[in-house]
Structure P
Amino acid sequence: MKDIALVLVVVAGCVMASGVLAAALVALSARRSGRSIQAEALISIVLPLLNRARKTSTPQGRLAAIAANRKTGEALPPAAVSRRFRFRQQDVDGGRVFGLGQKGDHGDLHILYLHGGGFELHLLAQHWTIIAGLADRLPADVTIPLYPLVPEHDHKPAYALIERVYHDLVSRVGAERLVIAGDSAGGGLALSFCQRLQARGGQMPAAMVLFSPWGDLTVSDPAQTEIARRDLLLSISRTRAAGKQWAGALAPDDPRVNPLSASMEGLPSTLILTGTDDILNADAHRLMASARAAGTDFTLSEYPGMPHSWPVVPVPEGRAALDEAAAFIERHVGGT
């Protein structure tokens, strides 16, 4: 028994020593990269471990991830969020919509938030970090349409649901008090929806905020091959496959579904937040170039060394991005 106890003590000591060493290495790496220690731990330790466990870059892994997500369903707000806000669920034309409302007196600023997930995944628990983060900072009420996903659906029912929700919000709070925001696929969907509105002469929201937006469903920018070596979350092949399914009978580069192919004229003031270790960083730069050529007020904010959709994680760089997004909204929506 004494021998076993001695072994356990030695093992525990080794674990503690390895933990201290790992922390020291992360701190050193953070100083070199310029990232916070929290972000460095996420990027150098957590994400590689998750990737090895998930193996979602293969077709089989992708289908398994979608199946697991369907079983889990839409993520409800964490307890800490539920305590601070009023949460509601409702059915709209057969689709579900979540709402997060301020308690007590508040202004009438409203955010229509379109969540990411490659058009494949339901609203995830991590998305509430952005949703509640914006609601806290402004303050604002937030509406989150749970739009239909691939492979069960293509883009058509999603646009129909979002259009119904958007026009209802415009009738209640006014387009001048309404902001559209989204991350990843949801960011691209927000932009594409506004392009559709503009083409039809519809009322524009006051502003847009796009976190790591997916701007080109074809995922064909040559720069993405090099970025993919650093991207720990997205794969070109999986993203491209999802884009084809989302387009449905349309070509993935069709302007009706592909923001980079559509007109950028007449869009509201827009903030794009992007990390350099994200294959969609290439999309962000191309969207900016297209907006600039069209004379549209777009702002690009680039975070060096940050992965895809990093504001969903409570690291200093994520909080900084949410601060920046809230400040942008305040500048472009009067009286917030």
Structure Q
Amino acid sequence: MTTSTGSRIVVTGATGNVGTSLVRLLSEDPEVGSVLGMARRIPEWAPAKTDWSGIDLASDQADLVKEFEGADAVVHLAWAFQPTHDPAATWRTNVLGTMRVFDAVAAAGVPALVHASSVGAYSPGPKEQAVDESWPTHGWPDAAYCREKAYLERALDTFEREHPGVRVVRMRPAFLFKRESASEQRRIFGGRFLPGPLARPELLPFLPDIPGLRVQALHTDDAAKAYRLAVHSDVRGAFNLAGEPPVDAELLGEMLDARPVRLPRTAARSAIAAAWGLHLLPASPHLFDAVLRLPLMDCTRARTELGWRPEHTATEVLEEFLQGVQQGAGTRTEPMKGRKVG
């Protein structure tokens, strides 16, 4: 086991998109003495000052209290996006597993909990102006992802009332991308039948312009920096995290040199619903409905209280991600394995 001096940080979901960025950052942080990365499958990857624990949060046999004892902070990132056709399965991992994490944090006497919430926790909101962290977090109830994120916001409300001595931070990032996450996210959202030309955007004859499809993106490494700041800073509460500018058909059209063509929302949803119903597409039409309703987020609080600013623009993030899809980019953990599009 690692015995370096400095703070001890536990990271759940340490082998995923955000987890790999955060573990790498913490392993290079002189203020951190040791990192415990928790994941269902222990990776070959061996960053400095890092030990691994193979834990399935969906199992009630996992002794999380033992894992958390002596930790200065627990950063909870673990999340399952699939199977989208079985919401009870994701509920067991995402909600019940997270509740086990909260209970273990309290039982082990961990002084700080940094929880990965999401823009998906927010209630429907405006697309032309940004909302701050006071915007309601009731999610979009028809989408499992949003429903679960919103439910956990309420669970954290209760946790904070019952455990005022625990410093609780809720991160609400926008959509997170990096080159190394390309293969994982293609599998999660596009599936194995993703058409090859989508990995070569220059071959697309046009770009669908769907009403309401205006969102924010953020480089995963920039999100990880905010998590690291939250671990070390004496802050509490929620923080919006997003890059600029907002992503819409106009921006994508300029970036990909493609002509936006207006596509009715109902036509796009029908196509997604048909593909999802035939198990050709993992991303559900319910999540599509939610994305069209998500508000844009104001990140002033993260800048002023955390001292956080993203280093990448949204355009740079998407360009890097698309290159990753074309190249089959990944990294040395089971969820992030690379695989090139045929």
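Points to keep in mind about this one:
- Origin of the derived value 1.8 (distance in nm of label points 7 Å out along Cα→Cβ at positions 185 and 225; candidates P, Q): Q
- Here helix-only ellipticity at 222 nm (-39500 (n - 2.57) for each DSSP H run of 4 or more, over all residues; to 500) was derived from just one of the structures P, Q, and that gives -14500; the source is P.
- Per relative contact order in percent (Cα under 8 Å, 6 or more apart), the highest-valued of structures P, Q: Q
- For 19.5, 58 (Rg and Dmax of the Cα atoms in Å, calculated) the corresponding structure among P, Q: Q
Just so you know, all these numbers are worked out from the coordinates, no wet-lab data involved. These figures come from a predicted structure and were not determined experimentally. Cβ atoms are built from the backbone, for glycine too; each structure is taken alone.
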